[in-house]
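What follows are several structures.
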Structure 1
Amino acid sequence: MKTSLEKAVEDIKSVRVQGAKEIAVYSLTFLRKYCKKHGFGLKFEVAAWKLVEARPTAVVLHNCIEILKKKRSIKTIDKLLRQLKTSTDKISKIGNRVIKNNCRILTHCHSGEALAVMKYAWRKGKKISVIATETDPLEQGVKTAKELAALKIPMTLITDSAIGYFIKEVDCVIVGCDAIRKREGVVNKVGTYPLALAAKNSRKPFYVVGNTLKLDKRRKFSIEERPAKEVYRELIHPGRLNGIKLRNPAFDATPFSLVTGIISEKGILNTRRILRMLR
C-alpha cells in the first residue's frame, strides 16, 4: 500500500500532474496537509526533496521550497499558493496585450499560464483561433486542444513535425516554460526550440509565458530524460530493439535571441531585464 507521499511523487513522475506551476501548486497543497501532521523537521525535508526530484528540471517547486525552508510555516505555504494564483491572473491580463482581434496562435504542449492568456482574450471578446501541436510522446497538446475547444475556441490539432507547414498561417506563437536560465535560455517541453527557430525564420513573434518563480539560479542543471518506452511503446519487447539506443528528453532550451518577450506577472520582459533578474 503506497503512502500519501509515494502517491504524490508518482502523480508527478507519471505526468498525471504536469506543468511547472501546477506541480508546485499540487506539491504545496500536499505539503500543507503533510506538515500539519508531521511538522517542518526531518520528515518535511525528505518529503520536499522527493517531490522536487520527481521532475527536477521544473524550477518553480524548487524555488518555493527554498522560500519555505527559510520560513517554515503553514502561513508561508498559503502565501506561496496565493502568489501562484494571483500571478496567473496578472499574467492573463498582461498577455492580452499581445493578442489582437482575429489572432491566429500556435502553441506547444500544455501550459496553464499560456492557456490563461488565451482564455482571457477569448472571454474579453477577442476572436482568436489556436493551432496546437500533438506534443509527442505523451500527447499533452491534445489536452490543450480539448480544453480550449470546450470553450468554443476554434481549434486545430497538428503533429509536431508539421510546425514548418503551419507557421506561416499564424500571427504569433505562445508557449509556457518550466525554467528560465541565464546561460541556457528558456527551458520548455522538447520541441519548443525548433518551433522558435521556425517562428524566427518566418518573422513571427515568439512569446513565452511564465511567472518569475520560474527564474532558475541553480548552479546544477540537467534536462530530464524520461523512460524510452514512452517513445516506442509498441516496440518495447525483448529482442525487438537490439542494438538501438532510445533517448527521450522531456525538455529543450531556447536561447533568448529567439524570444520576442516573456509574459510574466511583472510585465512583458525583454532579455536585458530577464538577465538582470537572473544575476
Structure 2
Amino acid sequence: MTEPQALAPEAVSAQDVLLATKLRTPRPKTGWVPRDRLLQRLRVGTERELVLVCGPAGFGKSSLLAEWVRDDPRAVAWLSLDAGDNDPVRFWRHVAAALDGVRPGVGERVGALVSGAASTSFTVAVTALVNELAAVPDEVALVVDDYHLIEAPVVHRSLEFLLEHLPASLHLVLASRSDPPLPLARLRARGQLTELRADELRFTAAETAELLRVTVGRDLPHPVVAALGERTEGWAAGLQLAALSLQGRSDVAGFVEEFSGSHRFAWTT
C-alpha cells in the first residue's frame, strides 16, 4: 500500500493528513471462530453492487468482514471511518488512498481532484474515481466500516452518486449500526443489494459451542452452551466476554445462573 508522503509541519492541515491505520484490515480477535455460513453469503453477495452488513454494536460485523477479506481472491480495499470523516474532503481522500493500495495511482490522480472540490459538490472527483476503476477490468471490493458515524448529507449524496454510476469492476461493502440514508429500496428492487442483518449475525447454537470451546479451552455441557446462547441472544460480544469470564472457573453452573441478558447493556459501546 502506498504510504502518504511526509509534509513539512507548516504545510500540514487537517485535510492533508491521511491516517494509515484506517486503511488496514483489522486483525482477528483472540478466540474468533470462522462463520462459514456468513462467509458464503458474502462470497455470493459481493457479486452485487452493494453489500450492507447492519447490526448493533458487538455483533461481529468488522471481524466477519475482516475474515472475508483474508479469504477472498479479489483485491479488497479497507477503510475504517471515524467522526472526522464527516468532512467530505477527508472522506474521499481516504477512499482514494484505500483504493490506491490495490489500484496504484488512484490516490494521486483522484486525491488531487478531491482536495480541490467545492464543499457542496464532489461529482467531478467521484466521476474521476469511477473512470479510473472502469478502465481496469479486474474486480475490486471496497469495504467501508462504521458508516453509521457519517452524518454529513454531502457525503451521503456523493456516495449515492458513486452507487448510481458504479463501474462493473467495483463492489461496495458497508458495515453500519443503522441503515445509511441511501436508496436501499431501489437497490433491493433491482437485485443490486445484499443484506446481512442482526438476525443473521447472531451466533447459532453450533457457532456458540465452538466459540466457547475455543475461548474456554474445553467443551462445555450442552445446557451451559444453550443457556448462554439464549441469554446473550447470539450476541457475539456477550458470548466472548462470557467465555473469557469462564476461563479457569470451576463453578460453571453458578456463573451461568448469575449471568443475565442485562450484561449486554453494560458491555455495549
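Quick check on the output: 38, 20, 17 is semi-axes √(5λ) of the Cα gyration tensor in Å, derived from one of 1, 2. Which one produced it? Here the read-out was taken from 2.
When volume of the Cα convex hull per residue in Å³, for residues 65-200 alone is calculated for each of the structures 1, 2, the largest result comes from 1. If mean count of other Cβ atoms within 10 Å over residues 57-64 is calculated from each of 1, 2, which structure is the one that comes out at 24.6? This figure was derived from 1. Across the set 1, 2, distance in nm of label points 7 Å out along Cα→Cβ at positions 185 and 209 reaches its highest value in structure 2. Where is relative contact order in percent (Cα under 8 Å, 6 or more apart) largest, in which of 1, 2? Structure 2 comes out on top.
Quick note: the coordinates plus some simple rules give every number you see, no bench work behind them. Not measured: the values here are computed from a predicted model. Cβ atoms are built from the backbone, for glycine too; each structure is taken alone.
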